[in-house]
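Given below, in the form of structure tokens, are the structures.
Where a number appears in this text, it was derived from the coordinates with a stated rule and is not lab data. Everything numeric here is computed off the predicted structure, so don't read it as measured data. Cβ atoms are built from the backbone, for glycine too; each structure is taken alone.
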Structure 1
Amino acid sequence: MFVKICGITTEEDALLAVALGVDALGFVFAPGSPRQVSPPTVRDIVRRLPPETMTIGVFRDERPERVIETVNRIGLTGAQLHGREPMSEARQVRLHVQFLIHAFPAGDDALASAANSPADAILVDSPTPGSGRVFDWTLAEGAPSGVRLILAGGLDPTNVADAVRRVRPWGVDVSSGVETVAGSGRKDPRKVRAFIGTAREVGAEVAANGWDPGPSDAATATPYDWAFDEPRG
């Protein structure tokens, strides 16, 4: 079971999540989010993390050139597109980053075409992303089969077991559900530990009953060398 902790705002929380065994960390660059962080802040955090840690920059309706530049200048593993980005922009971004997550609101008609996305994983979130509200998980059934499905939206240590058993996703993503106070951005160590442990335990339980969620390995592509395209003089 792939587990991503999103909305990381401090080095302390990043190191905590890594120590507890998380697969990926998410850093929100989208304006207006209470968890928005600046590229310089994230760059300093990433430099302190083990090199094998997957780090994802979360963007919303940002120009693909800006997404590519930010990810590669900071040294992130990949990007998460969390707005209304068309497939053409997703393809452009995926050409230049190691790993791409393409997010869709639950119940959105566009979810049915997710199989056409070049993304490495498809994330299904609440119709109001970042709200911490649980949605009707049956809406995730609109995602096409054969894709790596990450479930998000209102998950926390108390409901992630039920979510995994019902939806059987490849991975789960949490932000407000493991915060000390929802919306604060600061993570609660006990909640983070409980969330990761429960998700992994139930994922293994479901897999033992014959369900194969697919590989949970991190990105394997060669990092894009942004400097290669920079003018020389």
Structure 2
Amino acid sequence: MSMPVTEQNHQRTANTGRKQKCTVLGLVGGVGSGKSTVARLFGEWGAEVIDADAICSELHRTPDVREAIEAEWGRDIFTEGGQLDRARLADIVFDRPGDLNKLNAILHPRVIERIERRITACRTDGGPPLCVIDAPLLLETGLDRLCDTVAFIDCDRDTRVCRLARERHWPPEEIERREARQTSIEEKRKRANVTICNQGDLRTTRRMVRDIAQALTDTGE
């Protein structure tokens, strides 16, 4: 998708003082494609970044979610210090579709509600021109309905496998297990409006993020 905008055009728009609509951009891609890295680059550009994983972490500490999780999986799912053992819970639910559905039923409505509130806040006077949703299950949870644009983060499987082995110590089987619960890579690619390459050359990725950010926030004259 060609987005012929310039830094000068972006600065001129930013300096007009006019109220600007906040554009919502959702990110999709394979496990390990680097959506969080791309979201961070948009944040450096000035976008408000909504991190669904961070929201889940916050929810795991709330009494109602902790009680619901304990009711389903017992007290042993928490550490001796009272923290939710997320790795153990993931091992359970990714092998049992019924359990995964139960966990999603606990978390997803609460995550979506918080994301909707954040977007509403972004669209008030003085809000940022761009809001980016970094959510592993953007399509599966219907969060794409809140987006004006969806970007596919393009990264080949070998790069993703090496990246996750290095950063999370995941074997290829773990990637397959998690991707089996998500929309296929090709479907994600098909449903996106723009593509961002994230093969490991950060300068290329940063340049593509800049061009897309400029295009999405340029209101013209």
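Among the shown structures 1, 2, from which was the value 1.6 of distance in nm of label points 7 Å out along Cα→Cβ at positions 68 and 140 calculated?
The structure behind it is 2.
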The highest value of percent of Cα pairs over 33 Å apart among the shown structures 1, 2 is in 2
Of the structures 1, 2, report the one carrying the highest value of distance in nm of label points 7 Å out along Cα→Cβ at positions 156 and 188.
-> 2
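In terms of relative contact order in percent (Cα under 8 Å, 6 or more apart), which of structures 1, 2 is highest?
Top value of relative contact order in percent (Cα under 8 Å, 6 or more apart) goes to structure 2.
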Assign the value -8000, calculated as helix-only ellipticity at 222 nm (-39500 (n - 2.57) for each DSSP H run of 4 or more, over all residues; to 500), to the correct structure from 1, 2.
-> 1
